[in-house]
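Novice: There are structures below to look over.
Since every read-out is calculated from the coordinates, none of them should be taken as a lab result. It should be emphasised that the depicted structure is a prediction, and the values quoted were computed from it without experimental measurement. Cβ atoms are built from the backbone, for glycine too; each structure is taken alone.
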Structure I
Amino acid sequence: MATKRLRGTTTRRLLAGVVAAATIGALAACSSGGGTSGDGEPSGKLQFLVSSSDATDAGFRAVNDAFEKQYPDVDVVFSTVSNDNYPASKSSRLTASNLDLFVMKNFMETPSYAKDAGTDDVRLAKAGGLVDLTDQAFLKEYTPSLLDAQVIDGKQYAVPTGVSYYTGVFYNKKIFADNGLKVPTTWSEFTAVVDALKAKGVTPFGLGGKDSWPAGLPMLASVASLYPTAADKQQLAKDLWTNKAKLTDPTEVKVLEQTEYVLKNAQEGASGADYTSIPAGFASGDFAMTVDGTWDQPTIDAAVGGAFDYGYFPFPGSDDAADNALLNGKTELQLAVPASAKNKTAALAWLKFFSEKKNYELFLSKSGFSSAQPGVSTSEFLQSIADYTKSYEPAWDQVWFANNKAGQDAVFPFNYPALTPLGSSTPQQAAEAAQKAWSAAG
């Protein structure tokens, strides 16, 4: 989400030195405001940067088009950057003070036990580098609990664009039916499905490992089952930070074993496959399942063109079906205005416009997100998984805060990039490398 959706140290390190520069830029640009036309309407260029995804890009573009029709004096300069390159691009543009609106991820306060591990966007907010949105009327449109989760020092700095779930498995209903398979609810049932598919010459999973982060989705899904409640995950995070738990403990190694299981049963060449190729491969029946987020459902729909039926079920990592009953998710891309923005007027006007129900519903129809506003209708697909989302559970990357002093092996901290075929380590070796990096951080 983890994550596109996995939080890593790369962003923190790239932006750590930018906070001061962005704050200085904020002071210089604070009064410039940027564009209003003669009649007081917003005008000028609105520099807007997001991390790219086909579905969300389509949603933002649809809103941008509608916004420009209402405010013809505004030119929305919409830039999309791949997830791997986004931290560096965001960093450089914040430093150069040429951003008016941008996407943040996992923007939330750091727990006390990990007080030195806050994300760079949080540091930016604390340093005065983001516009305070607390008193903006459009925030009243959003679900209070989502806003509560992103409070920093009692203030609001972001607009949540939606909610995504990403510990589930898309499956081809026809392939399942043709092979007499049912949706698995336990790990043993899941492995039996995989074995049955392989016996019939059907590739079980499709995976886009080229960008690394999609391969982390099975890891997040495994944690969702093995640590099924928010309290379970929060306790694990605290225990790791306080050295009461180790990444080499049996359950932690099992997370990597289950992740490796998916990786080894994916299509040939999965480690070099582009994430954007997976919906088309799924649609054409190249594989029976893909571990992915609900954000990709509109892209899958576009690829299949209504040609076949598919469903979505929680990754069943536990042999207790009750542990696999709910999907885990997160507050999706959060929109913020840097204090250094040259066109704050247009940026705030855009956020107000985006928050209006008809425009927000337009975005949701393209993005595939669940609503961050109460009383907004959801798609047929989201309705079909309502039993799995009836109680919100945060995903692991919404609970875990990486230690900035730890090495790359301990970022997530389940060291999935080291696993074969992405790397060359066994689950035990990957766990040992992660624990070594974690311990070295002190």
Structure II
Amino acid sequence: MIWQCKPTLLALSVMLLSGCASNINPQERQQAPSGVPEQWQQQAASSVLQVDDEWLTQLNTPLLKKYVNQALKNNQQLLQTSYDVAITKQQLIASGADLWPSLDLSTRTSRSKDNRPVSYNNASSVSLNLNYEVDLWGKLSDSKREANLSYLAQKARFEQAKQQLVSDVVQGWFDVVSAQQLLDLYKRREENAKQNLDIIESGYRQGINEALDVYLARNELNNERSRIATQSASLSSAARLLERLLGEYPKGAISASNDLPVINTEIPLGIPSELITRKPALLASWYELLATDASLAYAHKQRFPSLNLTASLSDSTDRVSDLFSPSSLAWSLLGSISAPIFEGGRLRANEEIARLNTQKQEQQYLQTLYDAFGDVENAISQQQSLKAQYTSTLEAQKNALAAEQLSFEQYQSGLVTYTTVLGAQGRSFDAQSSLIQIKNQLIANRINLHVALGGDFEKPSSDLKSNNDEN
């Protein structure tokens, strides 16, 4: 229903209607749930320090910095996320426009002919219309707040995508290094198997060695060549994956001659409660939850009356030059109040949908939060386990290499069979390849722990960390 009324009557109607409206008391939300421990489960007292940023510099690999910058510039998936940020920013601007009046200008010119009698008629008109909805209940402000929080959430998701991309690039690079080192190991093993075969065949021709030893040596050489073929394909695959992260065509042409570093410095872990305001993924989930609160408030206020003000200034004449003549101008001012009376339950259903979405987002925020805690706890445990494995495997490699050399010397002296040599060589091979893989896993887990803790690869932006403005 719509009333056209004088300003005093209009103001009185608004006051009466506002007394009937009910307001939603916004729920006081806590960003950190109760029961968050004061430190991580396996955290040493010495590691209760602020989480490090700029972890990329700790790797001391200039080539990696170049690859990271290239990925941040060219990676297609990250660019898509940046466009999502730009889109939500424009949506925020569009949402804020509803709080301002809209002004429209329209003009019209026509010419007609009448045959009885013959005459020509000219008509020109112009009108200027202003429309404005008064934000009585803060409904439009809630809509803008929802858009603003969605924009902040998208910015946080973009920041998390950047950190994940850098992590993937660094891990991809060390995967290439690891694959290259394994390939080099297999080639050395092939050369060693070739030398063994030459020695055994020479001994067989002299009647010293048995035919079985020759067959075993040939089989070992073929196995090494098979491993080389398989590892060459793995190296190309790792190189292509890195190239795609860099935004390049997957040629598989990236090669690496670096060694895998072993970083023994401890990672400052901070405390669990700091993770909530530091990790971009958690900030994004928190902003999304606040946005659903604003959406619920907007859906609730849709059921309230709305006050619209319209004003128009118009003129019409048969000559364009006479437009806007003071004597012919017409104006009007209209205030109207409209209130929904019967919508078949649509508005109530929309509000209930918004309420359920809010409750769903609450659980999603908690799930994201506890998953983030779990990622940190798992990475801490994995780091400790990998360090123990590295120490044991390093010692095992030393013993296996010594046993391999000794067994072949004893075989040449006739003290052991060639089967014993093959067993020692297999253990040596397993120890060397395991050490390369564990070193790569140590690096990967260290990077994952930095990302899980919310540590940035560079100095973090200050605007992302100040999240109290919208609470």
Structure III
Amino acid sequence: MQNDLLEPKSNKSKFLQLLVVSSLIFGMFFGSGNLIFPVHLGQMAGNNWFAAAVGFAVSGSLFPLLAILAVVVTKSDGLYDLARPVGRHYAALFLVLVHLTIGPFFGTPRTAATAFEMAAKPFLPAQFNQLSMFVFTAVFFGLAYALSVHQNRLVKYVGKYLNTIFLVLLAVIFVVAFTNPMGGLNHMPTTAYQTTATISGMLEGYNTVDAVALLALSVTFVRSVKGLGYRDKQLSSLTAKAGTMAITLEVFVYLGLVLLGAFSLNKMRLSANGGDALSTIVGDYFGNFGAALLGVLVTLGVFTTALGLVASFAQDFHKLFPKVSYLTWLRLTCFVSFVVANAGLDTIISYSLPVLMLLYPLSLALILVSLTVHNKPYAGVVYKMTIAFTVLPAVLDMFNAAPAVFQVGFVKTALNVYHQYLPFASLGLGWVTPTLLGFVLGLVLGKMGVFVTNNETVPQESKY
């Protein structure tokens, strides 16, 4: 399958392909959360903005980069292949949970709901909100379906056009803001950012969910690179370089957005959220035109993410259930996303957070073992032990983020013990110690030859 965008012939065309694939990866995972969370972080961190930005970059950029590298080094063709060394049933369950969460049940509907809140709702009469939402989301997912039907054209649609326009508009905002800053950076941080700014920033970066999203999106950008005619080592090299370029650009964008938030405290109070903060900042610089500019910017950001999510959902589910075609899965995810989006943004976010707290530790554990032992003869036991030790703290983090009605009886007691005795649990990082313990124990058992079979590494049919 060849893509008609560029042919891999000259060094110039290869460099252009690298730029376009980098733009594709950036566009698919950089959505509304990536745009608004750093601005609010800058406001909360005050004069500790840089330490907070470093923490945010670790969870919001470094972890996603490691996710890309995990896909590259294991030569996986999707999320199922990546998780398969843990076991076929676990891989299938993990794929379903991740895709349903960042796909039609939560993540994909949130893209349309956010676009409506930022781009359409401010300009429409309040009495028509529900009808407007219905029409807007129908058009949104109708376009997403139309542009995702031909999988090999996503490189052109997202990488060459949509994300380029998004970056140009964002650059305009940065140039105007930084040539005329709102003031200095000497502002008192909020309580959480006075002594543990880096850790607080890292926890805020969790909200981007990029490490989980990039594992799911891997099937789309790997197939997009294949569509350019690359295979084997060239495919791995281009994907790794493009991913690194995309993440590097993201770090600079994050730094700019954090600074925007920190500067804004000279003219405004701490906002309730990043969306309000960014709206006020852009409005201050661009007046009435700012609302329209921000609406277009946010819509482009979330729409490119939606394209990646619906395509990856259909591709991975078609691989898991090959009797159902890619187009059928694509229609299903677009339709369900449309229905869920009409539940409203606040409802979607409130139900998604607990599931994300479950999936994030499991995803990072999977990235850890994929980057370190995927090609070892004892890889299977390390995969299994690491995930086994991660599951319980991940489940407890899920209940901790759930509504209070779920935190009763035995669950409440377990959470109290968890937060009291496990290191970092009160910070939302209680999974770190058990995960590392399971990883080390898996290595010891593996090197001792316990429970090792030769077929526990990444399966050959999953290679590029």
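Novice: Given a value of -11500 for helix-only ellipticity at 222 nm (-39500 (n - 2.57) for each DSSP H run of 4 or more, over all residues; to 500), point me to the structure among I, II, III it was derived from. The partial results should precede the final answer.
Specialist: Working: I: -11500; II: -21500; III: -23500.
That value comes from structure I.
Novice: Moving on to the next point. Looking just at mean count of other Cβ atoms within 10 Å over residues 221-228, which of the labels I, II, III belongs to the structure with the highest value?
Specialist: Working: I: 26.6; II: 16.5; III: 23.4.
Evaluating mean count of other Cβ atoms within 10 Å over residues 221-228 on every structure, the highest lands on I.
Novice: For volume of the Cα convex hull per residue in Å³, for residues 117-372 alone, which structure out of I, II, III has the highest calculated value? Could you put the intermediate results ahead of the total?
Specialist: On the way: I: 151; II: 391; III: 161.
By volume of the Cα convex hull per residue in Å³, for residues 117-372 alone, the leading structure of I, II, III is II.
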